[in-house]
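Please treat every number below as a calculation from the coordinates, not as lab data. In this text the structure is predicted, and so the values were computed from the model without any measurement. Cβ atoms are built from the backbone, for glycine too; each structure is taken alone.
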Structure 1
Amino acid sequence: MLIKRLRYLLLMAGLVFITSVSAQSRKEERASNTPPYSDVAKQRLLIRITAHYIHTISQGQIDMDSAVRIPCKLYGLSPLLVYNEGYSDGKPSAASSLLDAGKVETARALLTRLRDEARLRLLIELGSYLVFRPGTAKADLQEASKYINEAIEISTNKANQWKIEGLTLQAFLLEQSGLTEESQEKFAQVVTLAGQTENRKALAQALLNAGRSYHYGHPTRLSNFEKALSIFQTLQAREKEIETLSEIIIEHFAFKRFKVAEQLIRKTLDLETRINFHHRQYAYDALAYLAFRKAAYTNSIFYSNKSLSSLASKADSVFIGLFYTRQANAYIHLQKFDEGLSWLTKALENQSAETRLYWYKAFLTKTQVLSNMNRGAEALPLLKETGSRYPPFRCLKRCIFRFLWGKRIKI
């Protein structure tokens, strides 16, 4: 129930990213499928927070591994970037380039020619590719286990950082295999090992990973996040600070500690501004949601507009339907139905089966609003046409659809 409540809260929060006709100058600077940042720390942050929101918005229908690949494809980034920060400066290796291109066999073949640390890195990269591949195919995990075990064995006589990488990957493998307790024990082992080194950033990352292995509400989860945050703050690793704050904010959202969440969101906004991370729509839209739930609808629209102005590229517009629906709901609650319908119409542009998760609520809301306004002559064709082309795909949406259809729309 707790996880379902969290997913519902964050879906309502609509922590999504959208586009705007403003910021045209930045749009012209940046082509589609081109990384919006040259700084690898910002690239990693963009992937992390975007993937997390996609996973949450979909209520788990899009698994985290698949969610990571969506921004990577949109922005032309390697999925391995978010897993290799302990040993890579972000520049592609021969193996990572092959894996990104889907040439797995060629990457495997490199093992016959590499020794020592070069072989160790390739083993970690192959293991990461397979562990974090979308889904949990048994064959992938078994092959990954072979590479990881060899990496751990080789790392015995290497620097502690390679031991940390191998054991961390093993912990993720156990998690993907459904062995939660074993995974948590392994993450704890990594935290201990990292704490014995002088690498404070590695310790903070170990704590962050360990925290994620616990379910929402577990005291160790928040404790690990806060310890990681403290270290990242000391190191002035601002991108990692933002990433960790995002995890803490979601934890507070889960238990309706909205006042604390709002304070941390504003802190995140300040950090994003200071480092010139212009993908601030997540923070602004969270504030829009918090204003909405307090019935401060004008403020909700204000923050929604701030979120809109944060977008600068075509890639940012993939989930535009969700944001427009948020705008519409605020106007509808202000009794400005025509404005609300206008936003809903925008949300329904460029429909496709692949993106309906992000616009379907707008379709149902528009139908309901038109019905309530006694404009059934407009609502019924919309219900018939869209419902026929894109049948409801979730239990809740099926119920709403059938309710509306059962009413036969007020004409």
Structure 2
Amino acid sequence: MEILALLLFISILVLILYGYPVAFTLGGISIIYALCFLDPASFSALPPRIMGVMSNTLLIAVPLFIFMGIMLEKSGLAESLLETMAMLFGSVPGGLAISVVIVGALLAASTGIVGATVVTMGLISLPTMLRRGYKPELATGTIASSGTLGQIIPPSVVLVLLGSVLQVSVGDLFKAALLPGVLLVLVYIGYIAFTAIRNPSIAPSIPPEEIKAFLAQKNVALKIATAFILPLLLIVAVLGSIFKGIATPTEAAGIGAFGAIILTFIQRKLNLKTLQSVMRETTHLTCMVFVILLGATTFSFVFREMGGDVYLVELIENSNLSPTVFLLLVMLVIFVAGFFIDFIEIIFIIVPVVAPIFIQYEMNLIWIGILIALNLQSSFLSPPFGFSLFYLKGVAPPEVTTQHLYRGIVPFLIIQVFFLLAVVFFPELVLWNID
């Protein structure tokens, strides 16, 4: 029976790689295995399990954060922020690329949606960077890597889903992710500055006369303040309410969604058409997440009824793998899986299978959650199948080739891998402020 549980897991992975719909593959194959190999009486335990998952109030944060991210994408704040930031950092070597990283981090903290951030940054900043003489590799690498910061910088949908699957506090995951996210931004900025100083021709500064003309504009101080203050207020409202214990992550997501509507109204972009578009996209993404969740719940139930989780724990214990070796093995599997399947499938398929083993090894699940989020972020950047690269290629000008994307992302991917290893061997980077 335990071998059949592993065959169930392998069958689902193979069918997903062949392109079958994830949600229906998860649920459908699990039901087929259950009908063939389990006592029919065991099915009576499945509906309460599904209802227990669906009644989890924590998951209400998912559609609310998605709504917040899409609404901010439509508000035009990113464009205003990038234009302002570029002029303020324009005289610094690589200033425009540094601005892209900072704006990407702010968007990540405001939206938490990788696809939306990469596409928005690609549409707004890539043509500008190319027009100002930036090397395509540096421009695309900067945009793709800064766009994926939404995987790790809270509030992140990835962290909300990981908190649900690992059954740990989402608020603690947000706290733990804050320092790694900020440090990663600083490392990206350091690399860009070093590259631009070493070879100014690949990242030219903005001409001084343009910066002077911008600063001489009427109400420039108000424009700068508005561009910075509005998104920062939203970030502080969402994260501050969680960290101070004023609101749960679900309540904070509601604050964020309402705040995004207010900011869009201030930007004079709120109308019925925008609202309909945001609601339609939010419904589409939310339905996708929850249907996959239903299938994943069915898979998890059948897998455990077959004794798959117990068998895996025994298998790992008998193989005498150290906790560190097992962790590195899981990280490698997740990294490779990220080439082919989306982060939602990885969280709902692979994480529930390995979580009992991490518990058996008495590993801190908050730390594990941050490692998985960083790992998924790395897989988003990895050629040839990195999703961020596909997002960016879809909105890039024709002169930007796939080779530009692949070459440009390599330095940032190396930074990401070293950073992930640093968190593996120095857990205090994420656990320093966790009680």
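Odds and ends about this structure:
- Structure from which 4.4 was derived, distance in nm of label points 7 Å out along Cα→Cβ at positions 95 and 303, options 1, 2: 1
- Parent structure of the calculated result 2, 9, 13, 15, 15, 15, 13, 9, 7, 3, 1, 0, given that P(r) over Cα pairs in 5 Å bins from 0, in percent, for residues 127-254 alone is the read-out and 1, 2 the choices: 2
- Among 1, 2, which structure scores highest (criterion: relative contact order in percent (Cα under 8 Å, 6 or more apart)): 2
- Entry that produces 43, 36, 10 once Cα extents along the principal axes in Å, for residues 175-238 alone is calculated, selected from 1, 2: 2
- If distance in nm of label points 7 Å out along Cα→Cβ at positions 119 and 263 is computed and equals 5.4, the structure in 1, 2: 1
- At a computed 0.75 (FRET efficiency 1/(1 + (r/R0)^6) of positions 199 and 223 (r between Cβ atoms, R0 = 25 Å, to 0.05)), which of 1, 2: 1
- helix-only ellipticity at 222 nm (-39500 (n - 2.57) for each DSSP H run of 4 or more, over all residues; to 500) derived as -25000 - corresponding label from 1, 2: 2
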